[in-house]
Structure I
Amino acid sequence: MKKTWLPWLVAAGLMLSAAWPVPLPAGIKEKALLMTIRMPAGFKISAFAENVFGARSMAMGPAGVLFVGTRQMGQVYAILDQNGDGKADRVTVIADNLNQPNGVAVLDGDLYVAEVSRILRFRQIEGRLDTPGVPEVVYAQYPKELNHGAKYIRFGPDGKLYVPVGAPCNACLSDDPVFATITRLNPDGSAFEIYARGVRSTAGMDWHPRTGQLWFTDNGRDHMGEDLPPDELNRVSMPGEHFGFPYCHAGTIPDPEFGGTQSCSQFTPPVALLGVHVRAMGMHFYTGTMFPESYREQIFIAEHGSWNHRRKAGYRLSLVRLRQDKVLSYEPFAEGWLNGESSWGRPADLVQMADGSLLVSDDQAGMIYRISYQSARQGASRP
């Protein structure tokens, strides 16, 4: 297609996105909208999978099957790129009618799915996509409250399953100590413990590839105005740390209701302040070799986007640059899902493929994107 058509395609895509926001139909609209995404030179974004309605958390199986959880849809997807061309050729639902099965994680070929109050396990799932069967219940004692009830789960380098439990409110104190925490347990559901406290609502975590420490995003509370408080990027130095909620936000901001009872100085401060209400969700330490060396061991964050701001914020991918474990900067990496005050997509999670490309889920557009890199000197393009 000639370059003279590009402005028309972009304009057409934006008009179509306003008319039909969900889901994105294939064809000209999809291509036009992807052309609006701005990234550093050499990076390319493409559609890896379509019709993945409500796509949220992702996990990659050892045989290359991508598993995707949802929140409102109640479904879990399995997605395959069988010919390795960088685009999925099979999208199938392997579980349905679940209670906000947002979190997915894979260990030793078994798929773990987090509902609001339960952890389920599908044994050796990659060989049973057509007949996944009834999952076994690994753990069923999580609270049933729906406010911040959707769970993002990951297996740590210690082999334990890490499961956040969000606060059941905007800002409150609960008699149940499990709220506003990150918990962990063995893969069989035993040895349950609270690992970190004072965590309002996290939907993204990863371990530093060198230090092995857990880093996580945390969403700031609402109704403190347009400019407070920022979302947070945190690091756990030792089990049992308290990160301030509900007494203190962003390390130094006392809560208007609970802040008078505790000093912010007694809590673990964030390692970085993110945008105000950008709704930082999935995060990933990049360890691949496809992207330039300057991106190695840096943090990509999916900012799902604000819901109650007068002027919307987020709706992008951001990059936190580090030197070892010290934060140097926080900057946009990919933007364009937000056009003025209208959004056509909301990034939710990231996962790294074997070739070093990144997959990004989008629950508003019902798509999985693939971000790849090719410098001008690399010659023939990668898929």
Structure II
Amino acid sequence: MSQQTTTRPVFSVGLHWIGIAVICASLLQATIAQAVETVTFKSDEKDLVNGVPMPTRTVTGEILVEAQDGGLMLQSDDGRIWMVQPSQIISRESNDAQLQPLSADQMAERMTEEMPSGFSVYRTAHYVIVHNTSDAYVRQVGLLFEQLYGGFYAYWKNQGWKLPEPKFPLVALVFADRDDFLKHAGAEVGETAQMVIGYYHLSSNRMTTFNMPNLERNVATIIHEATHQLAYNCGVQRRFADNPMWVSEGLAMFFESPDFKNAARWRGIGRVNQVNLHRWRNYLPTRPADSLVTLLSDDGRFRSSDTATSAYAESWALTYFLLKTRREEYVEYLRQLSKGKPMAELTARERIEMFESVFEESMDQIDKQLVLYMRRVR
């Protein structure tokens, strides 16, 4: 358990936002467009089946954002979000039809065509799992996904928030071993792939992991990353909006805590995350007075190896505290964040003001209550 959870939390930060690095800066001032278009554009991606470059790609989808210079944020019928620079666009063709998301059957067929030979599709009630691992392992993973899915929806329904079903089929890639994982993940997330055993990718909308020799080491990662995927597909969060990292990671850690006494290695939601509780306690003696402010103001602490561990620990602690003591306000806070527009970034001051407005207390007051409450958590 400790070995698994030591590796993933420190480095998973870069994965959920990896697509932002390639977005044209002008998209930040872009307008929201409502249209379905077929766009042909230059591409530097490789075909996964034969590994050869694909000089052009044609995608039919809904325009989410169109920049003043013609750059596009385009969501295709499989849920993938494409960032297309003006210089890449070869042609555009509009139509009046509404975007029709792929069905689970269609998604399974497309993924079979996209992946190399040797991959199979395992279907559960809500997931399309593409894999080249053993049937026994993928069934275990599928069971975890479905347990999380049911628990996730039930949890928010109990908080008075009835969530919509995902618009697109939920896709997961499960590779046979770390080598296969690195071949795929290295092309998608670069060197970060060396540091993780699973991730959710904002642009592709897929979760990716591999067959660990011992599933117990992988349970927290599977639940953590599948929580990200669910949150971004059922309206709790919106992809490429301003989603504070403490919220995204805090939620995933709130849901992830494994239960090794249970046959499925996970049950229930909101169990004390012992790894992060330990890290929180280690951080507390040297925790600066403005720690909560820096956590909420921007995501910088997650991007530094010197501060990432404390940022994750404090994110879990704050999320746990708020969901245990200020649940209604926390849900309202999530509702407000979920209304954010793609690429519309809040300033540090706006982030703080939104938080204080919803919870109707100052950061200092919340901070004192947080520290006092977490001292009693065991």
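Just so you know, all these numbers are worked out from the coordinates, no wet-lab data involved. Bear in mind that the values here come from a model prediction, so they are computed numbers and not experimental data. Cβ atoms are built from the backbone, for glycine too; each structure is taken alone.
Work out the source of -13500 here, i.e. which of I, II gives that when helix-only ellipticity at 222 nm (-39500 (n - 2.57) for each DSSP H run of 4 or more, over all residues; to 500) is computed.
Among I, II, the structure yielding -13500 for helix-only ellipticity at 222 nm (-39500 (n - 2.57) for each DSSP H run of 4 or more, over all residues; to 500) is II.
In terms of mean count of other Cβ atoms within 10 Å over residues 119-126, which of structures I, II is highest?
Once mean count of other Cβ atoms within 10 Å over residues 119-126 is worked out for each structure, I has the highest.
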